[in-house]
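Structures given as structure tokens follow.
Any read-out appearing in this document is the output of simple, stated calculations on the displayed coordinates, not a laboratory observation. All values derive from a computational prediction rather than experimental measurement. Cβ atoms are built from the backbone, for glycine too; each structure is taken alone.
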Structure I
Amino acid sequence: MGQFVGFLVNGLTLGAIYALIALSYTMVYGILKLINFAYSGLFTLGAYAAIWGLGVVGITNGSNPIGLAALAVLLLAVAIAAIAAGVSGVVVERVAYRPLRSAPLLALLISALGVSLVIQNGIQATAGSAPKFLPDLLGGTALRIAGARITVLQLVIIGVSVALMGGLWLLVNRTSFGLRIRATADRFMTARLMGIRTDRVVALVFFLGSALGGAAGVLYAVYYGTATFTMGYIPSIKAFTAAVLGGIGSIPGAVLGGLLLGVVESLAAGYSGALTNGKVGANYQDVIAFLLLIGVLTLRPTGLLGERVTR
């Protein structure tokens, strides 16, 4: 039982991070029908911005605050990452996407991939290729739950992720701005004709999506204790997998897909490793994730919560 609970919490922790990035994909896809692969770069940018911001206030790898101070530092890091990535996302939309909005979707996709490479190589050029290490925030504090060792950091990451997801849901479904987002996503030109400033809506959606991606980046870096300039590639691909798994364009689907992917990946890797004495396990968790995607898309191409539409 303890082993199962440990694998489950590990999966929920990673799944919550995947879900945040999947929401980023879903937000932009809902407006422009664009898969914004620049999130791999913005994910990394969020982590590096948080490291730089914490360094400015004197919190470095050797600081290791404890208790409420550690929680405050983590929340500060998330805020810095979200703001930095959000502002960068708005700039990316204005420079790389808006001029190509009437171009074929392939041009937008190539532009998105190019932006990701520019951000990644820009980080490498300015911060270097060596890994950057973060302070140990709550990782050493653990609880015993059903016989499993669960770190406080895991619970905090899940809690912060749920709070961000809940905030996004309230914004989209309970505010006038959310109504404008839904109107623009449903009928872009009709929304413009009705007086909605669609360019402003798109820019703010890019800010929100990029902020979620940046927050996910720093949570991922804090969880593993290190950041590299290539760290965003695999998580962003898995988050895209989660978005497709849940139903691209669906906010509940993105959350469900992220959590499901993280849990299945953790359980499959953990139990396969235990049964084969480590020969099959964590090294194959990426294979497990994509096999899950293939299986779901074979049975339900629109994803778990996606709606079948006529294109």
Structure II
Amino acid sequence: MIRRREVITLLGGAAAWPLTARAQQAAMPVIGLLDARSPDAMADRLRGLRDGLKGAGYLEGDNVTITYRWAENELDRLPGLSAELVRRQVAVIVATGGISTALAAKAATTTVPIVFLVSDDPVRLGLVASLARPGGNLTGINFFNSELAAKQLDLLHELVPRATRVAIFVNPAQAAIVETMLRDAESAARAMRLQIEVLRASTGPEIDAAFATFAHERPDAMFVSNDAFLNSRRVQLVQLAAHHRLPAMYSGREYSEIGGLMSYGANIAAAFHQLGVYAARILKGTKPADLPVLQSTKFELVINRQTARTLGLTVPDKLLAAADEVIE
């Protein structure tokens, strides 16, 4: 027989258990992920982020929560979304999807730690004081894709040596990146005696309109610059390039994996993994100011040989030997 005191004790324990569970749940750290794009086709990158967290002992939904804010390619939404994460009192903001995202997060808070991923010099952008000693509440990864234009054009010229006119797609909303990239691209183009035509697009219809001009004056090849918005429209870009039978160079392997001819750029999946590692270190108490900005050192050349055959191109043995991956 259970005495009254034991019953009260049991009931008290039963009542206390949900309170304890709720307290533990409330104590679970929250990471705010801020991105300029939509979540479509971000699965591989987010997997890299989660793997980086997991390696440090954090599993989403188990002992860490990730709350997502997507700007859906509307950059003017970024300040409001950043403010939401600050009000949410997240433990750290992971800012991806372009320079505008990192700048919006920086403008929203001077106290919440921020880990960014940008393709331009974060010191020049004013995100950190220096790479080795970031200072303040920001640190992150710099993958330098914006500074690879000369190398990318050289690889494209090697694959399509008869090309003399190259159309370059840029997103005018990212003026700082575009200026740097075009300066390097135009200098490289002069050395290779290439004519450059700059096509500006920051919406899907503008991409369609740019390709429509090819009916009157078709370039010999195409180069899509590194940009979060253009990357989010990669299916559209690759399909239109195929429709117009245009050899094209892209800035990341995601393009080549869906039929793009050739890509050269930083390993973004590895960069997202490092974002997870840094976010975990901050959750464990490390200050952003004590985490140096990392620079990507791994770059990938991916060639879609099947697309090359469709375009009637023979990939030189030198390029095949240099490729990190050849898609047959």
Structure III
Amino acid sequence: MDEVAPGIRRLTFPLPLGIDHVHCYLVRSRAGGFMVVDTALALPEAEERWRTALAGLDGPVERIFVTHFHPDHVGGGALVSALTGAPVLQGRLDYEYCVRAWGSADGYRATQAHLISHGMPEAEAATVGEHHDLLARAVRFARDPAPVDPGDTVDGWEVEHLPGHADGHLALLQGGILLAGDALLGEISSNVGIHPGSRPDPLADYLGSLERIASLAPKLALPGHGPPISNPAGRAREIAAHHRERLELATTALGDRPRTAYEVSHTLFPQDLSPGVRRLALAETLAHLEHLALRGVVQRDGGERVDYRRSL
């Protein structure tokens, strides 16, 4: 466990996902205890790692804050709450998505149909479903958490709504430090995708979040993955420029014929990706295509299979 800022310790867990780790933070409270920010996955080895880390604290855990419902952030919520007796705090909107994604055995069905309609072969979509089911076994989110809203304060930390990576994504800001979750990453860009039931233009949401981060101009951002970010405003502007380039590339990739988001994803993400990671590539490609469609740059042709083509 590393101290990454005064009163803030970082605990890193390995992940069996497209990214190989996630950071959780233990933040000193005004009362002398701690707030846990994000909880990793409830993998078999996670409980012992949490027990060891918690035993080394010189104060109690008073609360657990979840930035967003993605499995590597929310998955250990019930576990850490059981170990500490502390309540879990989560955004109202984010909790709705959490229950939808992880609260039922058939949570993947709508996603599978969605992937197939946007061009993913049925066999590949079925493999994604198998991966989802395996992942769901390591998600133990806390039921009925204490609700948190944008604009609230949590032990002096201001709650910021930074959607895009997740519709209900929240971050915490105090004293020039942004506990950013996945709203801002230093070495890679956060996945911004369209999924069943999500907001219609998550890329616009995310570009707005990047503008918000730049305007807040924190001195340091502590992300869910990768190293601390010493120039968050500059990094936010870099990522915004990256997405503008991706919009141009998505438009060019359509060529002179209609193409599905799955097809275009192989231009935007040409690497040999596993089905689970290809799903995220498709979702991000779709977010860019929908952003363009809403502005009339491309046209969407609906039906059982959804195609996109450049506007005349």
Inset, instruction - Tell me which of I, II, III gives 45, 21, 18 when you compute semi-axes √(5λ) of the Cα gyration tensor in Å. - result: II
Inset, instruction - Compare relative contact order in percent (Cα under 8 Å, 6 or more apart) across structures I, II, III and report the one with the greatest value. - result: I
Legend entry - Winner on distance in nm of label points 7 Å out along Cα→Cβ at positions 256 and 272 once structures I, II, III are ranked, highest first: III
Legend entry - Read-out Kirkwood radius over Cα pairs in Å, for residues 72-127 alone, computed value 13.5, structure in I, II, III: III
